[in-house]
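Dropping the structures in below, format is structure tokens.
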Structure I
Amino acid sequence: MTGKTFRYEAVAFKIEESIKNLHLQPGEKIASVRKVSTELRVSLNTVFQAFAILEAKGLIYAKPKAGYFVNVPPGKLSISQQKHSLALPATVDITAMATAMMKNAKENGIVNFSILAPVNEHLPITKLNKLVTMSLYEARNDNYQYPLVDGHSGLLKQIALKTFEWPHSIDQQKILVTNGCMEAVNLCLDAITKPGDIVAVESPTYHGILQSLEQRGLRALEIGVNPQTGLCLDDLKEGLKKNKVTACVFMPSCHNPTGCAMPEANKMELVHLLGKRNIPLIEDDALGELSYQNGSLPAKAYDQFDNVLYCSSFSKTLAPGFRVGWVSAGKYHTAIEKLKYGSNMSTNGVLQDAIGKYLESGQYDKHIRKMRLTLQAQMLRYISTISASFPNGTKISVPKGGLSIWVELPPETDAFALQKAALRKGIGICPGHIFSTSDFFHHYIRINYSPLWNNSIEKAIKVLAKVLRAL
């Protein structure tokens, strides 16, 4: 099964090819939205989405009441590749910086683009509140007692059903509910690694993963990421040749921070590559259900080796504060279960029951579809404004899902200095420093595009651009 290109992406590609083939010069007008819609037999909304992508890439610009025109190349093309040589395994020392950064953004960021979580407006709060109340007051349930270590039976069943159409579905008996996705990842690391081991991670990668490695005395082997196609398999193969890698922690479907995704064929190759070598793959798929690609599946779906330790969560789709995640660890599942019992015994039973009820009602899939469409529209507005406001030399990675936009600033920029200056203006962002053990991403930032678009958000992005220019 392969991922499908969205129609607006195909339209954007056709327009871009047309600009090249017709040798249109900067300032020349391109076909109107209505004409493109008629010729390609697509909706006006699809064409508007395609034009928004081309605007974000800096290839075209709009003139009010006049149409769209070819832009003078501003250097804001999408990031093509993080070009840096294969790193040596590194000791991780990032927790203090990441913790201080997140705390400062939470306390001082009036407009907070730094914490990667959906805002309340995206969540079915009213429905979940009713289900939590129902879980508390149903006389027949046991939600006032300790839940079973593996999880609430209703929720386990619904999670298993979500994987029913995967090539390799997950048995309900091989699922363990956790306190969020990060507990799942931590349990996996504890089960299969020991201090001093080498763990392959993406570069850049979610700072929480680096913090987990640091706390366990593990060394990180950073593998390059292409902001369109995800993990570079050739770099991984080279890294495995030169190092004794104990495990890998990757995000194949909705990568944090870049928003990229591996093609389905690459996911299959990754699973086969590591399965043949018996190197466990810890798959962090907390954002996977927010993919904009039709047919996208996690690497776990292709796991014929029982070698993928799959970690997911409802934090990015239903309720960040509930902290309900889950893990299916393949042949390592028994070891994970023992560790869970020894660490905190179980996860909140009332909240598990409420989420299980919500999934059983059939409303979850509808909610996810709506959330994806809303986020995709948000993403295009954010990118368009960043592209128009930020200085030349800025490059933007157009995400294929998730909640974050990865922005490369001019090379001389210190993203950490920008973050501190932005906080003084009440704006929180994530500097690229915390996504790697190296200093390679010192001029990158991650922006969460979940906050609903309004005048305050637009103003905050423009203020951030001013702060950037002042630096």
Structure II
Amino acid sequence: MSNALRAMTGFGIIGILLIGVGMFQSWNVALAIFNLCLISGVMALGVNIQWGYAGLFNVGIMGFAAVGGVAAMLTSQPIIYSAWQAGGTGILVSLVMVLILAAAMIFLSRKMRAGWAKNIVMVALAVGGYITIRNVFDPAVLAIESDNPAKSGYLGGLGLPILFSWLIGGVFAAGVAWIIGKIALGLRSDYLAIATLGISEILIAMMKNEDWLTRGVKNVTGLERPVPYELSLQESPRFISWVEWFNSSSLSGLSDDARAERLRQLVVEGSSIFVKLCYSGLFLSVLLIVLALCVLALASPWGRMVRAIRDNEISAAAMGKNVTRRHLQIFVLGSAVVGIAGAMLTTLDGQFTPSTYQPLRYTFLIWVMVIVGGSGNNLGSVLGAFIIWFVWIEAEPAGNWLMENGTAWLGDDSGLRAHLVDSAQHMRLMILGLVMLLVMRYSPGGILPERTRQN
């Protein structure tokens, strides 16, 4: 079966399954799954750029997604003027001092000769600078976090439209990736994986503990939305008349009171569906743009070059290609795409919650999406994202239904039945593993394997 036919079949099945969820569960659930599939597709494309294009084993996806979430919060939240007055100056002074210290250390490291004198000067400068900066930074942080901590206790953001944060999230993630890449890309693939995982955990720990910047575990709620609010739609005469027209057949024949009550329910449900459809349009636009850029890049001379580096670094280096520079470039590009997806996810959630960033959700699942879909194939990564996220969400209710109906013959007083029903939530792990095994057995390159001239 050709990749084109596989892609049409795969997306067709996912479409049918989503329609089934809408008909038998609710359209709100179906659209919620679809929106997260779109965001996961963008994130999977970022991982595919790194692994599928260049073979870079990045296990720190969670950290870059969280950086995108921070960007969404810092971009859209209003400025907390009282917090800035309390300690904002100290934070800025601390930042300037850090930059001066870094510049001084770089200057001395280049000008001084290697030896014990240079080592002593560098250590003394680092320790002295650290103590001096902390004496300015700590009081400023304490003052900021003491400023109405129940509602703020942090500096706030820039007060810009949250859609800007999607680009800013990509820039933030790219900047962090550049720093990490300069340090870790010289490591072997297994050490690179350990380093990126460790650094991502450090990033999450910072977000949980630096309350002055992100409110930490107290979370930042009520982020601005790029789409209408449900309550505003429910109070809009135009939207109410549109819902009434769309459901005129089901409303006909009802008494006035019953009609009013039914219309109110339809307006509430319709407002939620409309908001999710607006999100779907935004997320789908981003996914298509990123996918188109990835396809064009892979088909270009640049794409052929990076794949040549992936397949044989020694030969590519012998032909004059700067392998390290290209690896850094790809690492930064892939991380930027993940950062964009992280900002999109925080926008959808409407809040920034550092404690929700877990490796299982933001690293393992994304890697499974790329592997199942087909690493090196952009459309395959997107298809894998749709399949795996749908399985991840629907495996639990399907497991509950299966256990409840499959063990009904045991009786309500059966301890075995109670144990199986209570354990049904873990079916998602078993089903996800089964999907991976089946794909790896019958299509080792993924559902849509990478196509080369040899195959």
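Side notes on the structure shown:
- Taking relative contact order in percent (Cα under 8 Å, 6 or more apart) as the criterion, the top structure among I, II is II, with the largest value.
- Label whose coordinates, when helix-only ellipticity at 222 nm (-39500 (n - 2.57) for each DSSP H run of 4 or more, over all residues; to 500) is calculated, return -13000 (choices I, II): I
- Structure responsible for 27, 43, 27, 3, with P(r) over Cα pairs in 10 Å bins from 0, in percent, for residues 345-392 alone calculated and labels I, II on offer: II
- Computing semi-axes √(5λ) of the Cα gyration tensor in Å across structures I, II gives 43, 33, 22 for structure II.
- Origin of the derived value -0.92 (log10 I(q)/I(0) by the Debye sum over Cα atoms at q = 0.14 Å⁻¹, for residues 137-384 alone; candidates I, II): I
- Comparison of I, II - label where FRET efficiency 1/(1 + (r/R0)^6) of positions 145 and 401 (r between Cβ atoms, R0 = 41 Å, to 0.05) is highest: I
- Distance in nm of label points 7 Å out along Cα→Cβ at positions 33 and 361 - structure with the largest value, from I, II: I
- Among I, II, structure where log10 I(q)/I(0) by the Debye sum over Cα atoms at q = 0.13 Å⁻¹, for residues 161-288 alone as derived comes to -0.79: II
A short reminder: the numbers here are calculations on the coordinates, not readings from a lab. All figures in this text were calculated on a predicted structure; none of them were measured in a lab. Cβ atoms are built from the backbone, for glycine too; each structure is taken alone.
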